[in-house]
Structure P
């Protein structure tokens with residue numbers, strides 16, 4: 001039976017690639033990691049066991065090319081890595097399953113909730129979770145009680161692209177003039193920014209491990225320095241979010257603000273995939289990749305919550321060299 005794993009839109013996710021390689025080695029499974037990407041000069045693409053060029057996610061032939069790549073490379077598991085492919089691969093999940101290929105992606109309803117920050121906010125409010133005040137720009141401008149500074153961002157954006165602090169009503173008017181009409185504005189967060197990795201067993205839907213990571217420094221929308229923190233109130237809140245969302249599989253990444261002095265939490269975003277900072281969770285002992293394979297193959301579960309608190313990650317650039 002095929003046992004290879006495909007890392008979709010592999011890009012720069014070298015650490016995630018290395019974690020998957022180590023996972024198969026630790027489990028004694030003879031498997032290779034295939035990297036799929038639209039261009040051949042992606043670092044994770046070059047460093048994978050196998051490589052496959054696929055169309056961009058926006059290409060109508062993306063799904064067919066992915067399925068063909070999986071079949072040609074004996075792939076059993078597909079791991080999405082970017083937001084734009086999640087709704088497409090979630091829709092295609094049953095088709096892939098009929099060919100013996102498991103895409104580790106949540107149900108389309110959860111993807112839809114997470115993909116639009118307006119829907120995310122509505123879902124938080126409807127389910128009683130603490131979150132920010134949010135409005136579209138026109139509503140905020142019409143509200144004499146709207147508080148400045150605030151924060152504006154695209155409703156369907158990612159990696160903090162287009163997101164910025166708005167200092168005044170005049171600045172928000174300028175943002176409105178530049179906007180395509182799909183921006184949202186939110187009240188500012190207080191305390192520290194925390195990204196939380198949650199593991200949800202695909203077969204049971206139970207969240208059995210939650211690892212909060214305090215963001216210390218961010219570069220181009222991805223964490224560069226971070227620290228695992230022990231915050232029981234965050235763990236409980238995110239566990240409830242993970243188990244309330246419909247059809248979550250494997251991992252989600254929840255972003256929030258946390259005020260340590262008051263224990264106050266304000267949920268911000270949901271990313272139903274491996275987050276860019278997941279390697280810190282793995283280094284701390286949150287072995288989500290191992291648990292995913294154990295769950296899929298029906299192996300005894302080693303899931304636990306005994307991860308290392310106060311572990312700091314400091315990222316740096318490293319190059320690989322190929323003959324072009």
Structure Q
């Protein structure tokens with residue numbers, strides 16, 4: 001049976017292949033959005049707010065992992081975002097500090113933070129702001145999908161572990177939640193793992209992996225509809241996960257519970273039908289008593305203390321009419 005995580009993985013892959021929501025001509029194309037982003041980049045470069053980046057390598061045919069809708073466009077991550085931006089703040093500004101331990105893993109989008117003065121954390125850490133995305137680059141955090149959109153930071157800014165690559169979309173040209181879905185997708189994780197460098201236990205994705213990663217770009221409004229559908233389906237998957245956990249618990253305990261139930265049914269005479277031709281238990285008990293008396297007379301066993309009669313309140317349940325209640329001591333030596 002497919003696990004909840006496997007189900008989510010399948011849903012995310014369908015989302016990135018354009019199979020989760022319909023395409024609408026009225027929403028334009030990925031190419032239209034791409035050109036809008038490039039125009040915004042040029043404006044920021046011209047105003048001095050952004051350094052002129054290196055030319056982006058063209059995408060080759062063998063880099064395309066699957067088919068996408070005609071209205072979408074394949075792009076490199078670096079062509080539509082800013083990577084590892086820097087914040088300029090007064091040292092006494094209260095900001096958010098986020099080590100890796102405060103970033104949730106899996107398909108969730110959650111983090112907490114510590115409050116720190118900017119002067120304490122501005123050096124030696126990654127900088128980010130509300131709406132930025134942090135993507136883990138070290139194992140096992142990368143495989144565990146420790147990626148998150150930073151939200152509700154103190155004064156809107158923060159810093160944290162350098163094991164996060166920070167992705168900043170250009171204004172509102174891209175939906176951060178859609179980008180996060182890309183970074184949590186199975187295709188992204190698998191390709192990133194193939195780029196690992198370093199020694200075992202301290203491996204990281206290649207320094208150029210995220211920057212040059214080829215991803216599908218739908219129109220902005222379609223991105224938003226994809227995100228809404230993912231959020232809707234994730235609620236159902238959570239219910240599926242809870243039901244799956246209950247089923248696994250039941251399966252784990254079922255054999256033991258079944259064994260106990262079968263044994264209980266057996267001693268109550270409910271496991272097999274009673275045959276009227278069978279010798280009644282009263283006759284069997286009489287034979288046992290006679291055999292014990294014979295053994296006592298022959299000196300093979302000692303005479304035992306006489307057992308008390310069985311009272312009504314000692315009877316725990318009903319038994320078939322041809323059965324008989326007996327004390328264990330009357331049956332054995």
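Please treat every number below as a calculation from the coordinates, not as lab data. Every value quoted in this text rests on a predicted model; they were computed, and no experiment measured them. Cβ atoms are built from the backbone, for glycine too; each structure is taken alone.
Tabulated data
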quantity	calculated
Structure from which -12000 was derived, helix-only ellipticity at 222 nm (-39500 (n - 2.57) for each DSSP H run of 4 or more, over all residues; to 500), options P, Q	Q
Computed 52 for percent of Cα pairs over 14 Å apart, for residues 111-166 alone - originating structure among P, Q	Q
If distance in nm of label points 7 Å out along Cα→Cβ at positions 271 and 295 is computed and equals 1.9, the structure in P, Q	P
Read-out distance in nm of label points 7 Å out along Cα→Cβ at positions 71 and 239, computed value 2.9, structure in P, Q	Q
Label whose coordinates, when log10 I(q)/I(0) by the Debye sum over Cα atoms at q = 0.06, 0.07, 0.14 Å⁻¹ is calculated, return -0.43, -0.49, -1.19 (choices P, Q)	Q
Identity of the structure behind 13.2 (criterion: mean count of other Cβ atoms within 10 Å over residues 231-238, calculated), options P, Q	Q
When mean count of other Cβ atoms within 10 Å over residues 31-38 is computed for each of P, Q, the largest belongs to	P
Parent structure of the calculated result 8.5, given that distance in nm of label points 7 Å out along Cα→Cβ at positions 23 and 287 is the read-out and P, Q the choices	Q
Source structure (of P, Q) for FRET efficiency 1/(1 + (r/R0)^6) of positions 7 and 183 (r between Cβ atoms, R0 = 25 Å, to 0.05), computed value 0.85	Q
Origin of the value 12.9, 38, where Rg and Dmax of the Cα atoms in Å, for residues 15-102 alone was derived from one of P, Q	P
Read-out relative contact order in percent (Cα under 8 Å, 6 or more apart), computed value 19, structure in P, Q	Q
Test item: FRET efficiency 1/(1 + (r/R0)^6) of positions 87 and 255 (r between Cβ atoms, R0 = 35 Å, to 0.05) calculated as 0.05, pick one of P, Q	Q
